[in-house]
Structure I
Amino acid sequence: MRAGVSQTDESRKPAEHVSLGALFVAFLKVSLYGIGGGGGLVWAHRIAVDQQRWITEEDFADIVSLCQFMPGPNIVGIAVCIGTRLRGGIGALAAAGGFLIIPGAIGFAVGMLYLQHARHPVIQNILGGLAATGAGLMIATGIRLLMPHRRRPAALLFAALAFGLMAFGKLPLLVILFGLVPLGIAVAAIENARVR
């Protein structure tokens, strides 16, 4: 250990070389363990930061922040970013491949079953229940994301505008994002300037 570096600092040093197989297996585990919306994020953190110590806590937070703004599922973006950071483009393919192989196979199998039995009443009941549950989970997640900002009137206004434009205005998501995000950034900058 180097002089002046604590044991925890040394143990948090990012990995020097990670095999492609290790990346593939790690994100295969993430896809198997991470059932549900946020489960993959928790397991990706546990494996990449806590267990393998491939990246630091700060690096993981930066990757998650970046992936929030990238198109597609956040966890796939996280796999690509971690794979790229550790092994370049081939690492991105290994991590994403490991993550996507099980959900892809399950999705294909379920899709084939659905095509064969789409009109069956039990399948219709299952899909109706899943849709309602999924909508409830999305609403709960939106409320949880808004809670830290509940004392900021501008944040509440933008949340209400986004909801209204989507639910009642029937505008496409990208139109709402490209319209409200720049305004939200400008208002947040003004609010921060006033606080200083």
Structure II
Amino acid sequence: MDSPFAQPSSTEASPKIMSLHFLRALNFAATKHRDQRRKDSRQTPYINHPITVANILLNEAGVTDEVVLISALLHDTVEDTDTTLDELAQQFGVAVRDVVAEVTDDKSLPKAERKQAQIDHAAGLSDRAKLVKLADKISNVRDTVIAPPEGWPLARIDEYLEWGKAVVAPIRGTNAQLESLFDQAYAQGKEKGSFA
């Protein structure tokens, strides 16, 4: 099949069409994050991040669990918007709500405590939440290496790389492909900054 839009031949399996639930979650996340920007110098639209997390899971790691993919799209809605866990449960079900709750930082804690809590709680995450967490860290490390937040010196980028590695360490053994992708992003960051 030459074009992604071509019809499959009689010998090819039909491609899976995006589910209505996934598309609803994408629209929900886009609406909730509509006025947010990433911290890079280009101020990339924030919605690119959850889309990238879902893309890493599906297209780079082959994860097809719809709860995981929808949770990836919604993973920052409670933490960074006015979305509630009850709202997610009503709109997308308890399973999605639970995964999002597991990967949501407690914003009432100071930043340093929130970052340490991610490390401390990583091993106890459900398998689904571990997948979202891994893809989130891959996306964030890649973005930090390619387009770091405005004003970050090399030492701050290295600190972020090391923190990401510490979050991923307790959840190794979850998905070899995602772990390899994280290791590649981490190594690229170390090489780019000559932190090795």
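All of the numbers you see were taken from the coordinates with simple rules; none came from a lab. Everything numeric here is computed off the predicted structure, so don't read it as measured data. Cβ atoms are built from the backbone, for glycine too; each structure is taken alone.
Odds and ends about this structure:
- Read-out P(r) over Cα pairs in 10 Å bins from 0, in percent, for residues 63-126 alone, computed value 22, 50, 26, 2, structure in I, II: II
- Of the structures I, II, the one that -25000 was derived from, the read-out being helix-only ellipticity at 222 nm (-39500 (n - 2.57) for each DSSP H run of 4 or more, over all residues; to 500): I
- Here mean count of other Cβ atoms within 10 Å over residues 23-30 was derived from just one of the structures I, II, and that gives 22.6; the source is I.
- Once mean count of other Cβ atoms within 10 Å over residues 111-118 is evaluated on every structure in I, II, the highest one turns out to be II.
- Taking distance in nm of label points 7 Å out along Cα→Cβ at positions 31 and 135 as the criterion, the largest value within structures I, II is that of I.
- For relative contact order in percent (Cα under 8 Å, 6 or more apart) computed as 17, the structure of I, II it came from: I
- semi-axes √(5λ) of the Cα gyration tensor in Å derived as 33, 30, 14 - corresponding label from I, II: I
- Comparing mean count of other Cβ atoms within 10 Å over residues 79-86 across structures I, II, the highest figure is found for I.
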